[in-house]
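Down below are the structures I want you to see.
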Structure I
């Protein structure tokens, strides 16, 4: 089975090259779709160094539109039987992606999320508590039992991701995709993943506004399409 790996990137000149090298080295059948979401730093220059590498395509937005928009651009180009998201910030280890993908390959799951909270590695910061609260609300409203709604590793079988219509432009993609998948009746499986968080000073972009957008997204799609 082939996996499409989507790498949305915005102003990640310090980490995106390392992430791409590690994704290219994964021992799985893959295509890699990298979307530069209107970066204003040297991200595109770094990505151009990989142009022509087998199984990799570079896409670009003229201006920043958000993580969700970058993912939707790549989803329209995917050709594999499953799709995964790989953030360009190097907080998650690409070498663990095949472990999640194996559940899809073996026919044991249609949707697999990584979780930072089952191995005790996620520090109890404001980001941790924000995710835990949003995850709890999501579970109550959608009848799920996941632990990490805003984990960047989400892998979907092609039929699952194409069964929903995504509209989000920003980080609320995490909540929207989970909500719509749950409403379709898919069971969300989780596996622990490693996590190396960075600070806002080091480039972390998600903030308290995104938490409110995520909450609104969870509520909105519980009662509408």
Structure II
């Protein structure tokens, strides 16, 4: 309980980020700059604001950005090779050829994207499969809004799926200790939770559609 007041500054920074994004007042990148501006007074209040601290922050940012870009470049190279081999298109056509009911088809689609997310970064995964899968999904009677929510969830799962999960390597770069295997192991509860979310989304589609229906009729 004595430690709880220490959560106030990060909660305020989090609130600034989320509110600025969801109100449309700032883009994701701009909200990050706002977060820095909000964090500076807290650093000053805690008497940790100094040139040395700022220098360390700048170096950490450079290192994290360089690591992220290197991983992203290698992931795109892997995606390029997989694309030349026609893997996304082949898997998409295979998923579309399944003669099953809608629920079974959606589970097959979830498994397809789970496997694809292990090897692909999110952007190439979207570009390589959505143009092929979207007409098939609509033809199966699936709501396009639901499919959009589903795809976002699949992308989020792919970000924490080893070995190409970008978020895992960012976390490892920040923690600077232990092995990447510790990060993989620590991500498992969150990965399983998102699988449960996927199951709820498939069997109870109104979870994703209720607000959209209320907002747009």
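Given a computed value of 37, 23, 16 for semi-axes √(5λ) of the Cα gyration tensor in Å, which structure among I, II does it belong to?
II
Just checking, which of I, II has the largest value of FRET efficiency 1/(1 + (r/R0)^6) of positions 132 and 172 (r between Cβ atoms, R0 = 41 Å, to 0.05)?
I
Check the numbers for relative contact order in percent (Cα under 8 Å, 6 or more apart) across I, II and tell me which is largest.
Greatest value across I, II: structure I.
I, II: which one has helix-only ellipticity at 222 nm (-39500 (n - 2.57) for each DSSP H run of 4 or more, over all residues; to 500), as calculated, at -11000?
Corresponding structure: I.
A value of 2.4 was computed for distance in nm of label points 7 Å out along Cα→Cβ at positions 156 and 180; which of I, II is the source structure?
II
Of structures I, II, which gives 20.8, 65 when Rg and Dmax of the Cα atoms in Å, for residues 44-139 alone is computed from the coordinates?
The correct label is II.
Can you tell which of I, II yields 18.0 when mean count of other Cβ atoms within 10 Å over residues 148-155 is derived from it?
Matching structure: II.
Quick note: the coordinates plus some simple rules give every number you see, no bench work behind them. In this text, all values refer to a predicted model and were calculated from it rather than measured experimentally. Cβ atoms are built from the backbone, for glycine too; each structure is taken alone.
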